[in-house]
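Here, each number is a calculation from the coordinates, and none is a lab measurement. These numbers come from a predicted model, not from an experiment. Cβ atoms are built from the backbone, for glycine too; each structure is taken alone.
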Structure P
Amino acid sequence: MANYTVYIDGASGTTGLQIRDRLEGQEDIELIVPEGEQRKDLSCRLEALGRSDLGILCLPDEAARELVSAAPAHVRIIDASTAHRTNSAWVYGFAELEPPDRPAPGPRYRDLIRTARLVAVPGCHATGFLALTAPLLRRGHIPPALRLRCHSLTGYSGGGKTMIAAYQDPGRPNDYLSPRQYGLTLRHKHLPEMRTIAGLEKSPLFSPIVDDFYQGMLVSVGLGAEDFIGGEFGRNGTLSIEALRRFFTDYYRGQTLIHVMEESPQDLASNTLAGRDDLEIWIGGNEEQVLLMARLDNLGKGASGAAVQCLNLMLGRPEYSSLRFETPVQNQKQPA
């Protein structure tokens, strides 16, 4: 007999389908998924949500706000949309990070997610960016006034049904065969959470790029020696990649889904972690400048995997149940 009843609204979309795939067949989970006309009937959806232990919303922003505003007050909700990620009434669903308003070193979001009623799943680009920058900001190694620059190369599944259909159309134009930069107004929907959750005074200069592969993501942030505060990572205008690597290894020690890689890469593919729910951190560069890189699956740790991780924490299941990942030796210790 199932221990938990989980409602999924928007299970026909890319994120919802992958969440359903991770949870379907789990003996302790009973899924409630509106089908047919019920998907459009707000009263039916609210009734089903009210019968659940937890609801997961995989909806457009306005639809998510509508459902949340009418939801029974007792229901716990995970929202995978952009709608609530900077709302102070919601807990940000990046379990491995320290919240910006807590003294560092301190508790991680994991501790807040366990008891939260409302949890917002991070965006995929934001997940990679924050994994690289939030630890440095939390510990005072780079200033919050810094204008960070970020590039993110992603598979086309991140654009949802419309973009997937465009890329898979046999008659698509030739320019779909090459990388395409977008978000050129510099108002990408992930920027508010990137700035707010990192604790930055200015929005990053963010350049997202989509390419002709289904899923996977590589997020890069470049920093010069002059951007760092203090001498922990080098002195007299020089940088130590090894010192930076030790810092990230220590920050993420015991975090099963975050792997700090020990070697410096010559090149990196973006889709290597497709189908997985973990994230790799790579560091390259030289004594003058470094490139911090996060590789993940935009549909895994960047969306559905993060949602299931939050669900596990909120329901008291083992944190990594129903997730797909590899565990390097240095990360095998469970976090407190």
Structure Q
Amino acid sequence: MKPGKLCRWNCWILVLLWSVLGVTHASTPAPVETAAVIRVGIDLWPGYYPAVIAQQKGFFARRQLQVQYSVPENTDKMLQAFSAGELDVVCVALGDVFAFREKVPSLRVVLISDESSGGDALLSLKPLPPKLDGLRIGTNLNGFGELFVRAFLQQHNTPLNAVTLLNQDASDAAVLLKQGKLDVVHTWEPYVSELTGYHDAMVVFSSAQTPGLIPDAVVLHGSLLQKPELAKAFVAGWIEGAEWWLSHRHEGNRIVERALVMMPNTVNLEGVRLFDGRANRKAFRNNGSPQSLYSVVQTYIDFFREKGVLKTALTPDDILLPGLLP
């Protein structure tokens, strides 16, 4: 059930205050004194909340890990922190990995947190015109968002050069749309519900129409991968958190809301297919299937070569590391 407008508005005021104050959410239960610290950056996206649940339920602490997660609400800044070695793990859309992979060539995608199946969307304040020519469309350029927009244009038989693509962070979508600086914006939940609920925006395209295109990845820095026992423990704790949530939806939602200081009924898995251990093992099979991560990664490699983002030769094996899965 979707939350009421007042509940969601109060929720974002609280989350904003925490972000402004730079608060990192505290661990529960208290970490073991000898636990290894792992710093994780996540966006406000349900697929990344197994990290929160695993921390709050003690799945990390049981493995002698003290996981500190932060929610910067700015993907670019989070990736900069990861590139600078200030974060050990980041959770991002798979396509975003390529934007900073050359800065951190040692990174690896070790598991898929989820797949967007309606959670990402393009929104507008008015119905689309018969022809899209001249529209100003915002997304995170040189990332998965641009590939998502291309799929939208292809559906409408519109060439790329008929529209203007502008760089836009998901958290800025509402402001840019209301100010009239963009005609169509790309964002994801919970920002999608905020735009449709508060600003009368309408969804004109969603990831439900692009199955398999937008998986979300858990990415480990090379410095953490040099400690394989810690990396494996982190992955196992995450998977346990995801599987526990899938079996305890209501309780898991409440745990996340309390941990992230959200109002009740503001967290759910609508538009998100959460990946458990079995789904991850299937996704990491290199069997030539279009659903295989190796095929999906190759699609992104081809796209980013075309964009000039990738300066060196790259294969899916340079990105994926399935060996840490339990």
Comparing P, Q, where is relative contact order in percent (Cα under 8 Å, 6 or more apart) highest? Q
Here helix-only ellipticity at 222 nm (-39500 (n - 2.57) for each DSSP H run of 4 or more, over all residues; to 500) has been calculated and equals -7500, so which of P, Q was it run on? P
Here mean projected area of the Cα convex hull in nm² has been calculated and equals 15.9, so which of P, Q was it run on? Q
If distance in nm of label points 7 Å out along Cα→Cβ at positions 114 and 314 is computed and equals 1.7, the structure in P, Q: P
Highest-scoring structure on mean count of other Cβ atoms within 10 Å over residues 178-185 (candidates P, Q) is Q
Output 1.00 (FRET efficiency 1/(1 + (r/R0)^6) of positions 42 and 274 (r between Cβ atoms, R0 = 30 Å, to 0.05), calculated) maps, among P, Q, to structure Q
